[in-house]
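Coordinate-derived values only; no laboratory data. Worth saying up front: this structure is predicted, and the values here are computed from it rather than measured. Cβ atoms are built from the backbone, for glycine too; each structure is taken alone.
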Structure P
């Protein structure tokens, strides 16, 4: 399956943790940085019928992560 991500602002080190949806899933691309307006297509390999039926699960906030959303608490 394919997941297209388009940046509205700078995205640093975008990463899809597909194994949170399906333990055997894998993503062909690693960390990707995007400028505003740029897009990337992530190629996700999964044989899980439930994951294929709900592809939005791979775009969930706890699965599709990027360095910008990490916060440091002092």
Structure Q
């Protein structure tokens, strides 16, 4: 599974191209892209919770990044 490295409540937008206001942000590291995809497609627990997640969130973004520099 993944590990939450950082989470926070946004206080102010500095540079953005979006009108969305965020309630929370987080950085989660997964062992590999394959591990993340397996979790989201194969685990019945994830699939069962997905409907509740989508119903509870007005808007969300998921951005995959390749690790560069990390101070964590």
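Starting from the value 42: which structure in P, Q was relative contact order in percent (Cα under 8 Å, 6 or more apart) calculated from? Source structure: P. Of structures P, Q, which gives -10000 when helix-only ellipticity at 222 nm (-39500 (n - 2.57) for each DSSP H run of 4 or more, over all residues; to 500) is computed from the coordinates? So the calculation was done on Q. Match the computed value 1.8 of distance in nm of label points 7 Å out along Cα→Cβ at positions 24 and 40 to one of the structures P, Q, and report its label. Structure Q accounts for this read-out.
Distance in nm of label points 7 Å out along Cα→Cβ at positions 16 and 48 was computed and gave 1.3; which structure, P, Q, did it come from? Before the final figure, lay out the partial values.
Details: P: 1.3; Q: 3.5.
It was calculated from structure P.
Which of P, Q yields 1.6 for distance in nm of label points 7 Å out along Cα→Cβ at positions 8 and 56, as computed? Computing distance in nm of label points 7 Å out along Cα→Cβ at positions 8 and 56 on every structure in P, Q gives 1.6 only for P.
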